[in-house]
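Listed after this line are the structures, all set down as structure tokens.
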Structure P
Amino acid sequence: MAGEKKELLQVEGLKKYFHTPYGILHAVDDVSFTVMRGETLGIVGESGCGKSTLGRTILRLQEPTAGRVFFEGYNILTYDKRSMKALRRDMQIIFQDPFASLNPRMSVSETICEALLIQKLYSPRDKEGLRKRVLELMDMVGLAPRLINTYPHELDGGRRQRIGIARVLALNPKLIVCDEPVSALDVSIQAQILNLMQDLQDELGFTYLFITHDLSVVKHLSDDILVMYLGQMVEKAPAALLFEKPLHPYTQALLSAIPVPDPDFEARRVILAGEITSPIEPAPGCRFVKRCPRARESCLGVDIPFRKLEENHFVACTTA
């Protein structure tokens, strides 16, 4: 059918474990999902739930422990280094800290040019072509041409993040992993960057994995939202449906914590008690059980399946 969207990214049973002096840490544990071309999947959860590790593992910045990652139908976990280098044109990442992700010894021009030269899209001798492309990219992300020879320490956080976005756009990728791209910025700057990312998606058709702990942000950006807790998926649904009808008690607690800019609004906060389950060699069963107000015997001893309860709405909970 004309206009029918196709799968761009398919993740199957992805796992990433780390060996520690205390045992094996299950950072990402059996995560599976599909992202359609041109759409945005928001990935949310508390700090330490495995969101960033998931994004980096999908891109093979960290090698997975198990699972498969299909990009345009090909399992990229079987690719060698040369194939992965070529694939970097299509899969890029925007890092959380715009200052730490930039080389302080490289100017704006040099930073944006770097990917073009590494991927041999331009010759180092083509000075005029490189400069023209850099200025085009700077214009796309709202950076003034006069900043072309400045350095990261001379710019504020918003402009540094725009440099990071321009560097990503240089290769015209199909998939962009956005790892908390605005969490280090002031609120006014956050809005500018988020609007820029939406405009670029509308114009160029990017597919985003948007990783954040800010649910108020992800609601407006995402087509679907995946909620993670201690390395596992607990709920996935279209954004509007998740906010209207959250099924997992952890999702309900997260949504109740969103501040409402109305002094007369009485929020019904869900306060979570109990201790957090250790992600190091966790026992079978629900990892949220120690904090769950609806916990019961069936939550223990056996891992909870991630099941479909209604159209496009999946949850891992025995009480939903």
Structure Q
Amino acid sequence: MQRFILRRFLQSVLLLFVLALVIFGLARVSGNPADLLLREDATQEDRAHLMRALGLDRPVHEQLYIFLAGALRGNLGDSIRYRRPATELFFERLPNTLRLLPLAMVGALAIAIPLGVLAAVYRGTIIDRVSGAVAVLGLATPSFWLGIVLIYIFSIKLGVLPSSRMGGPSHYVLPAITLGVFLVAGMMRLVRSSLLEVMGSEFVKLARLKGLSQTVVIWKHCLRNALIPVTTLFGVYFALLITGAIVTETVFAWPGVGRLTYEAVIFRDYPLLQAVILLKGIIVLGVNLGVDILYAYLDPRVRYA
């Protein structure tokens, strides 16, 4: 077991190193931040002075070394725009994103589980087809488009919900719905497929032979076992939402890490963009590592494979 955990940990470290190299290179593809910071009448001397102040006058390999060396010490640099440590900005915005995710995930589970059960029980019927269509639409609908449509309907036309910013409970509704639609689609199909697999098991046939009702068999015996992969995927989705809420937070002007990422890209804030993506990568890899370890404990075949 220790060898399995060590192997997974080393793989995560390697992936994190590759991610650091990729984000370092892609950040510089967006352009030079000096072009945004300098005035139109700035001279070449002004530009050279700013480049020296930002550390961008050094060779690329030297900048990469400074970035990697600082990352190993926990120092991911200072934001060019905010003039503050990038790590500090990330953890300052992270609680705002974490306030939004539980509502989106709980709401998604409350809808996805019943729909998945109905789709499995009434397999091949109109209920199953409608559920499948809902799942496809949920997966295919762009988040930015859905967010704009919700703002237009509930904020502009009806005027019942705020369109942006973080405030009272009503401010959470539209962003949570926008995030939750994707989760409903994915989890519903997973519940359906898992439940269909469990319904064909021998213990389910035995429960029916004992005279138990369909409701008891499905909701008490089948669903409990079918939710095992859903529960595991729940943690993975939680990490992915932290990293993938960029569009939703931008549309609703939500001051979370997603909007912070958008701001880093728009203002070509190299240190902030590198820090945000790297810290998000650590979260995703950490959750995936935890899931792998949990699987290994629950199923010995995983660690012996």
Re mean count of other Cβ atoms within 10 Å over residues 67-74: value 16.1 computed from one entry in P, Q; matching entry is structure P
Upon calculation of mean count of other Cβ atoms within 10 Å over residues 27-34 from the atomic coordinates, which of the structures P, Q produces 15.8?
-> Q
Highest-scoring structure on Cα Rg over 2.2 N^0.38 Å, for residues 139-226 alone (candidates P, Q) is Q
Origin of the derived value 28 (relative contact order in percent (Cα under 8 Å, 6 or more apart); candidates P, Q) = Q
Where does the value -8500 come from, among P, Q, when helix-only ellipticity at 222 nm (-39500 (n - 2.57) for each DSSP H run of 4 or more, over all residues; to 500) is the thing being computed?
-> P
Structure (P, Q) behind the derived value 72, 37, 25 of Cα extents along the principal axes in Å, for residues 11-122 alone = Q
Can you say which of P, Q returns 5, 24, 32, 24, 11, 3, 0 when P(r) over Cα pairs in 10 Å bins from 0, in percent is computed?
-> P
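Bear in mind these aren't lab numbers, they're just calculated from the coordinates by the rules spelled out. It should be emphasised that the depicted structure is a prediction, and the values quoted were computed from it without experimental measurement. Cβ atoms are built from the backbone, for glycine too; each structure is taken alone.
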